[in-house]
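These are the structures, in structure tokens.
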Structure P
Amino acid sequence: MYYSNGNYEAFAKPVKPDNVDSKSAWLVGCGLASMAAAVFLIRDGQMKGDRITIFEELKLPGGSLDGILQPTNGFIIRGGREMENHFECLWDCFRSVPSLEIEGASVLDEFYWLNKKDPNFSHMRATMKRGESAHTDGKFTLSTKATEEIIKLFITAEDQLNDKRINEVFSDEFFKSNFWLYWRTMFAFEEWHSAMEMRRYINRFIHHIGGLPDLSALKFTKYNQYESLVLPLISFLKNNGVRFLYETQVQNVIVENVGSRKVAKKIIYEQAGEKKEANLAETDLVFVTNGSITESSTYGDQDNPAVMDPSPGGSWTLWKNLAAQDKSFGKPDKFCGNIAETNFVSATVTTLDDRIPPYIEKICKRDPFAGKVVTGGIVSVKDSNWLLSWTFNRQPHFKAQTDKQLVGWIYGLFSDRPGNYVKKPMKDCSGIEICEEWLYHMGVPETEIHNMAVNSANTIPCMMPYVMSYFMPRAAGDRPQVVPAGCVNLAFIGNFAETERDTVFTTEYSVRTAMEAVYRLLNVDRGVPEVFASCFDIRVLLSSSAKMMDGKKLRDMKLPWLMKYIEKKVIDKSKGTIIYEMLKKANLI
């Protein structure tokens, strides 16, 4: 496997891999990584779909790409996915998956046309004082010291950040900035999370620094991810003969060492209460999604909170059983062993009448029933004790919604703190209580809050014990390589597999690891698109620097005297060169 750059081979059909007709594939988990791997096996590996089997412990596919209408509770979305134009592997996959909405189009075509016609951006990124603008005004408010800390992290080698936390590389000045408010609420970072992963995020998305304040960097699907992404994938795979085994929990994959080779020999699983085994030949390829951020999710309802379920569930148990066999298979406890630091609560709110929508419209400054972008991403409540954020994507968010309903999503980064209005931690709150806290921060008169939360909305809390496990501090080797050294027919896929430079908690990471796994095990002769290299583009670096400086020029920066001297000499001596032109174009001089 190798990485490619540019479009020379981006759309080329690779030569059919040797002996692929004699191979079979077994995929554990039916999240995005497994479904994408199946697409690449069929399209690029030219494996027949009827030789592919996908195991899933739940009753339906999708993993963390969800969105469902439950007959008893109503609409539920545990979370949302933000996408951007340089998710190279994701779009490579979906260019080959037919749209269920537009005849003759792919999912990529559908997504591209939608976001061209209705581009995303926010009119109100943050509020305070009960629905008033927080007046972040697109500014990052980074001090010179905080700016220097970002630059230092940016250039630090990854191997120098093993097990370091974010609060070990940044000072209080950084944490007081608007940059950190934008960053932590958009990506769900906490101060105790991985500095290594934050560095990857800064490097990976530096071309979008300017889009942080108004979320214009983001793109969203037309409906929830289940209907917009999962269902087209399932339709494509079923039409190609892929076999799905639901309510089937894989408990272990037995791997034997044969000299320096590691060979998956057996899959142990349970189906309908019955223990079963699948014996494997070396021509049987096994793709394991190890770990899950939505494992052991629980739901509450209007009157009851979502109760914590600390069990590791099938995905973490499987990874632990695999890791016990070989140290190269990673250290799952680094990610799932501290629920106090990996959990948070989200809630789905469905409006039931015309009382709440005007408050949404006042803040987002758009008609939420217009079928277009509504909030344009999350609205963060700067003075919320829970650090509450909420969003309404394009409506209807579910095809089954009535034209009088809006469905939105709420989450709090600090689920263990009492609220401003509801004097309880978010994790202990019922749907009504979470809605009350949200309505309070929306500016609803206190005399109307309870009645509206009870009668004008249906709010379903969701507790996710492991949702921030991706971000836990880690070191090299804690996540297994996509194909660990010596593995003949076993690969790890998803956000707990290790691939260079890309960032977790993204759809791109799931699809990238899937693509790398298929290309490695089948030796597909086509390049995997490299991670977008914006951090190596001097134009991007200059432009991003200018944006982070909130319009200040280089000469205005309070830099140490030596840097000031060098900066002056560089500017003066660069006149008449392309360097001066780039500095001027970036608005740094």
Structure Q
Amino acid sequence: MCGIVGISSFTKDLQLNTETIKKMCQVLSHRGPDDAGIEIYENALLGHRRLSIIDLHSGHQPLKYTYHDQEYCIVYNGELYNMKELKEDLIDKGYQFATSSDTEVALVSYIEYGPECVKRFEGIFSFVIYSDDQLFGCRDQLGVKPLYFSYDEDELVFASEIKAILIYKNKAVVDRTGVLELLGLGPSLSPGKTVYKGIESLRPGHYFIYKNNHLMIKRYFKLKSTKHTDDYDTTRQKVRKLLIHSITQQLLSDVEISSMLSGGVDSSIISAIAASYLPSLATYSITYEDQSKYFKAYDYQTSQDDDFIKLVSDRYHTVHFNVILTQKELVKHLETSLIARDMPGMADIDSSFFCFSRHIGSNHKVVLSGECADEIFGGYPWFYKEELYNKENFPWLLDQDKRIELFHEDIKKLPFKEYIQQAYDNTVGEIDEINEEEEDKRKRRMIYLCVEWFMQTLLTRSDSQTMQASIECRVPFANAKLIEYVYNVPWNYLYEEGKEKALLRDAFKNELPKEILERKKNPYPKTHSPVYTELVCQLLKESLEDQGSILYKLFDKEKLNDLIETKGASFSYPWFGQLMMGPQLIAYLYQIHLWGKIYHIELEL
């Protein structure tokens, strides 16, 4: 994985920005500690930071290729898992290669096929190519790798992380729309939006062409609705084949690969398949100090992971590492995880993921994750709980009124409910309608919402926190061909006999112990320790001693004090999804305070 940055203009003197592009590149050094490079053209400045995974000794970027006297230059972040097939095709067409990197394959594919090359790519990527006085930028089909940009009438600035663009802009402005995104929808965000004025995110499955100060954006990938004609057994076999292919593709690496293992169905499948190809596969799990002492089961988290992890590790002879995080470590890195995401995120769910990634990074550069299975196979409660799946709005935002009650009187005047509803309606309006059973329409709508929204929130967490720790996270379930197929599978296949993710469980029943096959889905583990609650309450209390805190502009002071005094009990609903309750909300508010202070946020209301 890597970090990319760039500035382009066809009217400005870009020579004045050479020091700026160096600073933009440097601020992404965590994404690429192994190498750095800058290329200067009259109309474009390109920068790159490299984390070497494939072709360790060459593949320096920006990478150039000359064809028919035309020079092409690329800055690339990602992995092309079908690199071998693509390269063989291009060699047959007469191209020669100077490296064994997928970066060169991506560049030559563009030379041969133009913008349509991206339809041939299987992988995770975002890249920008400069040639013939134009920029071509692209993001992978499902948005595993990020690409942010800022565009006005005479310049385009892009980067893998927002912080690099903020260096160029030299200010961080959040307007009314940004506040509606942050407090109404956050930590999820509308497709293509960020919380910052003038900074956008290139949507998954999109590319742009920038020439003569004009920006054109086009969608090249979208989930399409078609009638599913395979019977159940054929469907089960195809799901199995598609996922195994995705996992084995992602074993491509010149460094050792590891796997996250929680003892749930998703990570257990990936670890089991990977271990059958990689002897002595290293697996990693996460827990917290005193977790057994304080753990309390509830609807969404019914059991601890330890026993289930051991079943898989013993069966497949993995070399297992159990990472135990302290409460102080968790709290300390709320700031680190905030800076990694460039906005308040999922509180300790983010900070723990950073700490987890850092521990993995002490031994491995690449790790496989089971993320993104629930969004397509129906693992979340909003796929099967009637009061959630019948809701004509985002099911992970349980009570908008409860949120709004926390806000400052001036902020309450903003049209939160209307904005949220419009965002929902816009997304649902993108779905291709076909003639099918009502339950299948509902399932299709929920998968589309999850892929465009909930999955993006988790992928942003995954990329930002793992790259902050300088490791590459691969997500085999975030595979375009797999998701395209499952998107059209009928609901009764996915949720057979009232069992969540029944199709996935059935497809891999021979690989997994019975105990794991029958285990109810449990989310990413959160800490249950009262020590953590005490620590975040103290931090929020100290934050409120700062009279210039952004919290006073956004929230009701008394409501914040109630949260501290009740240790989070005064807000009894998850702020987002299934996990952000009580202590997690307090940690999130503390992150908002830090964000306002560290980023010098200017509110433009």
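A value of 0.25 for FRET efficiency 1/(1 + (r/R0)^6) of positions 146 and 322 (r between Cβ atoms, R0 = 35 Å, to 0.05), calculated from one of P, Q, originates in structure P.
If distance in nm of label points 7 Å out along Cα→Cβ at positions 226 and 434 computes to 1.5, which of P, Q did it come from? Only one of P, Q returns 1.5 for distance in nm of label points 7 Å out along Cα→Cβ at positions 226 and 434, namely P. By the measure relative contact order in percent (Cα under 8 Å, 6 or more apart), tell me the structure among P, Q with the highest figure. If we compare relative contact order in percent (Cα under 8 Å, 6 or more apart) over P, Q, the biggest value is for P.
P, Q: which one has helix-only ellipticity at 222 nm (-39500 (n - 2.57) for each DSSP H run of 4 or more, over all residues; to 500), as calculated, at -8500? Comparing all candidates, it corresponds to P.
Taking distance in nm of label points 7 Å out along Cα→Cβ at positions 26 and 410 as the criterion, the highest value among P, Q goes to P. Thinking of P, Q, which structure, once distance in nm of label points 7 Å out along Cα→Cβ at positions 42 and 234 is computed, gives back 5.8? It was calculated from structure Q.
Rule-based calculations on the coordinates, nothing more; no lab input. Computed from a predicted model, the values in this text were never measured in an experiment. Cβ atoms are built from the backbone, for glycine too; each structure is taken alone.
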